[in-house]
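Colleague: Some structures to go through are shown next.
Computed from the coordinates by the stated procedures, all read-outs in this text should not be read as laboratory data. Quick caveat: nothing in here was measured; it's all calculated off a predicted structure. Cβ atoms are built from the backbone, for glycine too; each structure is taken alone.
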Structure I
Amino acid sequence: MRIALGIEYNGCKFSGWQIQPKQKTVQGDLERALSEVAAEKICEMQVAGRTDSGVHATEQVVHFDTQVQRDVKAWVLGTNSKMPERDISVLWAKPVNTEFHARFSALRRRYRYVLMSRLVRPTFLTSNVAWDHRQFDLSRMQKAAKHLVGEHDFNAYRTVKCQAHSPIKNVFELSVTQDRNLFYFDIEANSFLHHMVRNIAGVLMSIGSGDHEPIWAKEVLENKDRTLGGVTAPANGLYLTKVVYDPKFNLPNAEFTLPKF
């Protein structure tokens, strides 16, 4: 039986999604909790997007195969009760056929990057938003963002360690909005390169602060050189907020939208 799960997590205590030796990871804690519910070892779990250390998710999607029968309530509430801490929650569970794959069946992924702009660092949101003491011009960042929408070679917006075969990605939406001293960068694409969202946020922040003109976002893109792409924005402001699949899979919708703090 193949089971799909929707999960949310606060990434600040984790060394990313993927299991690593002697490190606390989202995958490690989730597989251990599921194994207790299943009374068998759950392993080789597949995920829609492998998030980095400190990155959060409001609806990540995973799947795993198992020989045991459990009802949906057990997979959700039972697994949550076995979590060592309250940093991960299973939102929903659904049996799916083997045609479904959490990663390869995903059509789109959506991220939100949250930036606090104020002179004094945050206290209550310190692990959940990025912080910068500079002031940012919203209109400059919005103008720059338009250059990155569409299908492009995003080689300049990925880490030099990225192992993706192709840097060509299709960005369907990239918007920047402001609520008081918080800026929200929302981006949706077919898939993402390693650090792509954080590098885009870093470029837009440099433009918003006045260090560069809005056209610089396009110049970085066309140069295809990561060394010209500026600073990678911090991980703690980044959230995976949605993974889109073909309606034929009929996956549940957690109907959760990351609140504007």
Structure II
Amino acid sequence: MKWFIILGVLVLIVVFLGFGWGGTRGVAINVVGSTSIQPFAEMLAQEFNSQHPDSAVEVQGGGSTAGVMAVGIGIAEIGMCSRMLTKEEAETFTAVTIARDGLAVVVHPSNPVDSLSLAQVKSLFEGQVTNWKDVGGLDRPVRIISREEGSGTREAFTKMVMRKARISRKALTQESNGSVKELAKHDPCAIGYMSLGLVGDELKAVRIEGVPAVEAEVQSGHYPLVRPFLFITKGPPVPGAQQFIDFVLSPLGQRMLAKEGLVGAR
């Protein structure tokens, strides 16, 4: 089922890029994939485009797996992936780490639970713990919010937290960090996971194993849930794509990412 969804997303991306709804000018570089990386890539693309009027970097979401597929079939010059590549993908694509991101476990600000162990997070998301009182909270049901199949955020969370366990089928599935945030900030019973750089002030990121979910702890290596943000290409990047990658890895690009709460690759 997830492959039909991903293929549907790719069709929409092809239509969007084909009609040039992004206002393409000059040499177009299409960047497709992870919705976690998307807002940061859009910010970087805006700055890059302002400095390079002969180029136009166009950014689209769709999920990490869709980004990998888009590069593979040639409809994108750069894919965005917020998880490690599989062995097979690593044999086909070249990956460049542009930043590192903490994966935050988030709850409503009114939830008194401030800290969870990895074992507790796993039990909550697989549906074994169904009431917040069992982990030190109020007598309320737990409502799980998860990302969709094919999401790099979900795959990273599954690898680091769930391991061989499955996320409960009762989880509300969302297609972006923004959707997770919108649901969780209005629901005192909710628990979700998302990019630390996108949490903001409307949600509470709980401590994991006693370590706060903050940039400094991601930088130090103490925070246990950290994933790479990757740009991928198939073979050597075309000149325009290489120019954008070089900009993202430049001191200015890295400062822009750090200002948004990510840990720079350099």
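Colleague: A value of -5000 was derived for helix-only ellipticity at 222 nm (-39500 (n - 2.57) for each DSSP H run of 4 or more, over all residues; to 500); which structure in I, II was it taken from?
Modeller: I
Colleague: Let me ask you something else. If distance in nm of label points 7 Å out along Cα→Cβ at positions 31 and 191 comes out at 2.1 when worked out from the coordinates, which of I, II was used?
Modeller: Corresponding structure: I.
Colleague: Further question: Tell me which of I, II gives 0.85 when you compute FRET efficiency 1/(1 + (r/R0)^6) of positions 79 and 223 (r between Cβ atoms, R0 = 35 Å, to 0.05).
Modeller: Details: I: 0.15; II: 0.85.
Traced to structure II.
Colleague: Right, another one. Identify the structure, out of I, II, from whose coordinates FRET efficiency 1/(1 + (r/R0)^6) of positions 55 and 127 (r between Cβ atoms, R0 = 30 Å, to 0.05) was calculated to give 1.00.
Modeller: I
Colleague: Once FRET efficiency 1/(1 + (r/R0)^6) of positions 95 and 215 (r between Cβ atoms, R0 = 25 Å, to 0.05) is calculated for all of I, II, which comes out largest?
Modeller: Of structures I, II, the maximum of FRET efficiency 1/(1 + (r/R0)^6) of positions 95 and 215 (r between Cβ atoms, R0 = 25 Å, to 0.05) occurs in II.
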